[in-house]
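A short reminder: the numbers here are calculations on the coordinates, not readings from a lab. Model, not experiment: these values are computed from the prediction. Cβ atoms are built from the backbone, for glycine too; each structure is taken alone.
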Structure P
Amino acid sequence: MNNDTFENLEVWGEAIELAAKVYKLMRECRDFGMRDQMQRAAISISSNIAEGYERDSNAEFIRFLIIAKGSCGEVRSQACLARRVELIPPAQADELIADAKQLSRRLARFIAVRREKFG
């Protein structure tokens with residue numbers, strides 16, 4: 001795969017999909033604080049991947065990938081709470097949590113590869 005732009009990174013595409021899923025899922029949510037927080041966390045993932053990619057060093061790229069991975073954790077935590085307080089249905093929360101876990105694992109592997117190859 002040609003990775004000459006962040007848009008060509010698979011993890012960025014998956015992050016965009018996760019953010020779109022959060023937006024659609026929370027569209028009708030009337031708890032504006034929770035909706036805003038979940039959307040911001042989800043947006044942060046792809047935004048940090050893009051920002052890190054556009055930086056001048058591998059170390060900075062890795063740092064932003066780590067931040068993006070942290071935002072995956074935020075989305076998972078918020079989805080657990082949203083399920084618990086019945087803002088989103090359990091099945092949809094579980095799917096969102098599974099997607100965020102998968103993306104987090106992919107980011108962890110990508111970080112490891114970047115450290116190994118470009119040290």
Structure Q
Amino acid sequence: MDNSKDAIKLIKNNLNLISGIEDRYKIINRDAIKFLSNFSDFVFDYIFLDPPFKIDSRIMTEIFNILHNSRIIDENSVIIYEFFFKRDVEQELGNFKIFKTSRFGEKKVVYLSKS
């Protein structure tokens with residue numbers, strides 16, 4: 001999901017390079033908060049969050065609150081959150097538990113589960 005049409009085009013191009021997964025994903029061109037606030041069709045196994053490095057912490061806090069209080073994730077769902085390695089995200093995560101952390105250059109990735 002992305003709000004940018006250019007990003008959606010890039011995602012589609014990249015996914016077209018992978019064979020055998022055509023029925024395993026859905027691409028959505030929409031604002032994340034609006035989508036997550038109104039979606040309850042199924043439970044996600046994985047959610048990958050890769051916002052712009054300079055995104056406002058309040059927006060991410062809202063997204064994590066929506067996710068935690070929604071029916072689109074459960075105890076088996078994994079949230080993968082990528083951000084600038086100097087960013088302090090502890091307050092954004094709310095009730096989510098970090099069970100793994102990785103670092104790739106200036107990117108840090110945390111793997112989260114519902115606590």
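If log10 I(q)/I(0) by the Debye sum over Cα atoms at q = 0.13, 0.15, 0.18 Å⁻¹ comes out at -0.53, -0.72, -1.06 when worked out from the coordinates, which of P, Q was used? Computing log10 I(q)/I(0) by the Debye sum over Cα atoms at q = 0.13, 0.15, 0.18 Å⁻¹ on every structure in P, Q gives -0.53, -0.72, -1.06 only for Q.
Calculating relative contact order in percent (Cα under 8 Å, 6 or more apart) for structures P, Q picks out P as the one with the greatest value. Taking 15.2 as the value of mean count of other Cβ atoms within 10 Å over residues 5-12 derived from one of the structures shown (P, Q), identify that structure. Derived from P, not from the others.
When FRET efficiency 1/(1 + (r/R0)^6) of positions 13 and 93 (r between Cβ atoms, R0 = 35 Å, to 0.05) is calculated, the result is 0.65; to which of the structures P, Q does this value belong? Comparing all candidates, it corresponds to Q. A value of 1.2 was derived for distance in nm of label points 7 Å out along Cα→Cβ at positions 21 and 101; which structure in P, Q was it taken from? Working through the options, I get structure P.
If helix-only ellipticity at 222 nm (-39500 (n - 2.57) for each DSSP H run of 4 or more, over all residues; to 500) computes to -8500, which of P, Q did it come from? Corresponding structure: Q.
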